[in-house]
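What follows is calculated from the coordinates using simple rules that are stated; it is not laboratory data. Fair warning: this is a prediction, and the values are worked out from it, not measured in the lab. Cβ atoms are built from the backbone, for glycine too; each structure is taken alone.
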Structure I
Amino acid sequence: MSWIRVIDEDEATGKLKEIYTEIIKKRGKISNVMKIHSLNPDSMKKHLDLYITLLFSSSGLSREECEFISLVVSSANNCEYCINHHTKALNHYWKDNEKIQKFLQDFESVDISIRECKILDYVLKLTKTPYKIKKSDIDVLRLSGFSDEEILSINLIACYFNFVNRIALGRGVEFSSDEASGYKY
């Protein structure tokens, strides 16, 4: 599952057990990317709080758009763990696995909304060449109808997934079909 030791739910005690119980209540089960924090329960709790805040709070973005961002960033970073998880999550909304697979192969190969195109452009630039982001990139989003709150959310979700991709890639977090499905969306 990982290149470092992980404490599973059945071995957890104290604070870690409480956090695992909270995760199961909120998400339906515990992902391997959360379990990777098991040696540091405080980091797991903070990670969970950040994830829930960014992807499930009212931000002006739809849940579908949040999953869209997660998949674009994870694909750009070639993070198979997050690609697998968030392909399933986005397909919960798109309900078109073939469209998602084509999208992953070539972002321009599928018909997406102008709004999604603007998100895609900003998120890819922020992920691949963050040093090239300029005020004009924000102006494009604003002129495309995004509020400042939505722009902040797009930025934070993209940054969060760059962070999580590096957690998964940097510690060898693995997935299985069973582990990557069955979450509350």
Structure II
Amino acid sequence: MQTRIRDVRKARGLTLADVAAACVPPTTPQTIGRLETGLRTVSIDWLERIAAAMGVPASTLVAMPDRPDVPVAALVGLNGADAPERPRRLVPPSPQPGQIGVVVESAQGDYRSGDELWAQQLEPAHFARAINRDVLAPRPAGRFAFGRLIAVDGSRIQLLPTTPGARQQVLADVPWLAVVTMLIRRG
């Protein structure tokens, strides 16, 4: 079985040590490296452990012909754009449990009309993880509030709308938030 463990790990910005420590039970970076390179056989159990450690579905770690990877043409850094020293590939986004989409119909702050936002739902106990990030919050009667989460105070949250000059919103007893994790801008 051909795996994409290395591609997914690099795309998520994780080191071998990060993944090894996050496995349950923890393992060594050398073991993860052997599994990535095929020096050690990857079982379903290992795929599930590594996927859980990286926060992705196990199917993401398996190379599948109907889901092509995207080759990396350049790395952009402080000195401009350079070709990678060795071939690298990006893992295309795939929906995760609890993920929702938001479409921007008219320009709002940094967002342009037509932008697609992927957002991950959070329970109230985890709202603090989203401070200084853009979130979608449900409101009564099928409405929503969208903006930058600037504070969490008990059961209240404070949002700064993305529209310049708009007033801060304070919402109470919000059942969930969806924090923006990815922007897709077409054209």
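Assorted remarks:
- Which entry (I, II) yields the derived value 177 for volume of the Cα convex hull per residue in Å³: II
- Of the structures I, II, the one that -5000 was derived from, the read-out being helix-only ellipticity at 222 nm (-39500 (n - 2.57) for each DSSP H run of 4 or more, over all residues; to 500): II
- Taking distance in nm of label points 7 Å out along Cα→Cβ at positions 40 and 72 as the criterion, the top-ranked structure out of I, II is I, with the highest value.
- If you line up I, II by relative contact order in percent (Cα under 8 Å, 6 or more apart), the top spot, with the largest value, goes to I.
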